[in-house]
Structure P
Amino acid sequence: MKQPSTPVAHPHYDRLIENARKLAPLRVAVVHPTNDVSLGAALESAGMGLITPVLVGPKARIEGAANELGASLSGIVIIDAPHSHAAADAAVAMVLKGEVDALMKGSLHTDELMGAVVRRDGGLRTARRISHCFVMDVPGYEHPLIISDAAINIAPTLEEKVDIVQNAIDLAQALKIPDIRVAVLSAMETVNPKVPSTIDAAALCKMADRGQITGAQIDGPLAMDNAIDAEAARIKGIVSPVAGRANVLIVPDLDAGNMLAKSLTFLAGAYAAGIVLGAKVPVILTSRADSQPARLASCAVASMLSQACRDKLIKAIG
């Protein structure tokens, strides 16, 4: 995404990428990387040691994109697929066979890729609702911000929000964020029966109290100002371990999440790494407008998430 003309520091992404590079490269099926941007993102991430890509799509078009970049595809596996839908289906099949550990969106529509992922027969569904998170590095903010859900669930129900919150907490744990503090956002910080998002927020907090959501401190409803600014919380008299210190923001619907993430990106110079959770493997969502650090960070997030899943499996077995 477009960034301000004056360079700004993004130390959270630097640390994230550094931590991910300590892990073995993640085996990733890159779906339909037929333009210079999507192919370049995959090759750059591979060059950093973050991923081992398998390129899935029309071989001639992938090779043409490599020629435009002046890049070599020597040693990289290419799975020939005639078009984007076939590429998405082939990539999902590779996951089910255990041949790759993550998917990465190339130059196809998100709906095309996610259609193959969420298919009831032969897809990658789990018992958990699939949701999206942005991991954002906002200049001047003391820690990374996770925002969910800004890309998948349009108007989630309370039941769906339970999984959205738990997915975001699991991601924060995978990224080794200490003291996870979840703010369930609304337009206000008081419960108002006329504003459904405040009712959902209050219910989610009580569910956390009852152990139905675990792994973090949760509070809501909170407005954006008193969720992230301690002085705003103090002025409004909000006493909470989350208010003014949130590092996970749960938005009421896709519209709010998308506008929040893009406002931070275009007005505050933030970088946004996108990841889909709740499927059998992480799905890396990149945009043509993403910055280089955001593309790399998206791969780093997927790598750390995959490692956390493996660690949980080993712990459960042993």
Structure Q
Amino acid sequence: MDFKPSISEKFLDLFYKEIECDVPDTNSKLNLHILKIENNQFCYEELIEHLGESMIPFALSRKQIKEFEKDKRWHGLVKEASRKFRDYNVNDGEAGELLLFCFLEAHLKAPKILTKLEIKLSSNDYAKGSDGIHLLELAPKNYQLIFGESKLYQELTTSLSKAFESIHDFRTRKKNNIHDEIGLINSQLCKEAFDEDLYQFLKSVIIPKASDTDPIVKNNAFAIFAGFEIDPTDDEKRLTNDKFLALIKSQIKEEVERKMNHIKKKIEEYELYSYTFYVYVFPFMKLDETRKEIIKKITRTEE
């Protein structure tokens, strides 16, 4: 049965792996990946190239992709995926959603079941609920259904706070909550599963039967992508390449390490102790400009 991540580990070659650790006294794992730096700038062009290749499995279901590939409609595949994204001029969040998808697939090895983007009927649709849902196998017959939440703000504290606030709301609101989302996944499985074996497997994991002799264990978990901005001073930009790289990596790492306690406080505030969190922290230079540029270039939008 073919249910594997669509994004390979090569995606991670773009990043310095600075932090990969547990947040003390929680079920949280914190990851800091810093994009490669050359000539005192992040290598955004290389990132955009990889994201351009990743947008098809992000925006379309496995079944859709199979149908396009069967008829060798390669251009149509790119066009259909691009059509799902909102116009880059008003697109504040989908770059973060795409990056979270890539990290969950390439780093966590958790294949996508569904993304918010792929069930949109048009680029102007707004869908409540999680940004994407992935499946992680912890051990045979033991799985986590991971609900993704991406937030991009200038301050890291704000991104983390807004993500936890959204997750709390997702768990507790009366409509479009986590239970409704599981029902939605169940109804959408026929689009994601391109054969009967995969369909039956996903169905058995998403709503496992406790009455089975050897039952599947499934728990829900959350993944957070917290983007934030760093703004090097003019003096820092004039440093030699080696000194700039060492300084910026050190500054970012210190900033992220200081937020461990904030993550712990939010888990306590919202009583989320029983959930595992996979937190991916991502620094941008010129956040507003960059997130729009990513969408503009991967969807090949003309001025």
Structure R
Amino acid sequence: MKKTIPLIVNPSSGKRDSFSTAKLVKDSLPNFEIKIIETHGPEDTARISAEIASGEPESLIVMGGDGTLNGVCQSFVGRTGTSILVVPTGTGSDLARSLGISSASDAVRAILGGKTVETDSVRCSGPSGTRVFLNIMEAGYGAMVMGRVNSLTRKGKHVFTRSALREILHLRTFSLELRGDFGTVRLRSPEVVIANGKYFGGGMKASPNSDLTDGILEIHAIREIGKFRLLTKLRKLVNGSYISDPVVMNMETGRLSITGDPAPLEADGESFGNVPVELEVISRSLRFYRN
């Protein structure tokens, strides 16, 4: 008897070929019974994921972007008996890159290979409520960029770069206090990156030294900087070299509190209201297939 594997697909993810990709994955796994389940919006994703989690499946396939994956995994934190396969079809799909998966064929190879890894997640609590994120949270400029990206009906290949350039025109600096294992830091900053994974913005190296399994958040806080100077440094975001720039403060912690001006927040590509926010790493709380 074939093992049944639910496949959650978000048809409104960044790419338009989600259903043909789902069929490709299904056809590539003839020894499994792949049950395709379509989801529409956050509430639908939460309901479907909770129902699937209650059945404690051995495996689960999630097709979409980081936002879809985030929504599904809210129901699977602490349920490491389920191995999750990410099929990246979203605008960013950055967590998948840290797992060695950049395409549907990579995903098929991962589940057939059977290698898995238990990764950390991060509990975040603020005025918008409490949830977990898996990859990256940003306070300030990056959240404004993601807000623009998510508002576009047509995104295209360079949507993150275009949106980053446009949002520089609206650049703001926020007075913030960061408290963690490193002590207390007060600064004026346009952007703070809180990283569990390595990538954001469709493959840019937000945090090249991050490890999904080490129980540590990498914090990269940009000191007060003008629009033109930030513009000249954007290319350093692509390869991660920005963290070596004197304008950036780098810290490590297992917990973090951010207070101060109400800087906008985004987590895994979705809005999470504004500062203040409290963060805590949940070690080895999810299991993923990896290459």
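A short reminder: the numbers here are calculations on the coordinates, not readings from a lab. None of these values were measured; they are calculated from a predicted model. Cβ atoms are built from the backbone, for glycine too; each structure is taken alone.
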Task: Origin of the value 0.15, where FRET efficiency 1/(1 + (r/R0)^6) of positions 114 and 138 (r between Cβ atoms, R0 = 25 Å, to 0.05) was derived from one of P, Q, R - done: R
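Kindly point out which one of P, Q, R the value 3.3 was derived from, the read-out being distance in nm of label points 7 Å out along Cα→Cβ at positions 162 and 186. Don't skip to the answer; put the middle values down first.
Values: P: 1.9; Q: 3.3; R: 4.2.
Among P, Q, R, the structure yielding 3.3 for distance in nm of label points 7 Å out along Cα→Cβ at positions 162 and 186 is Q.
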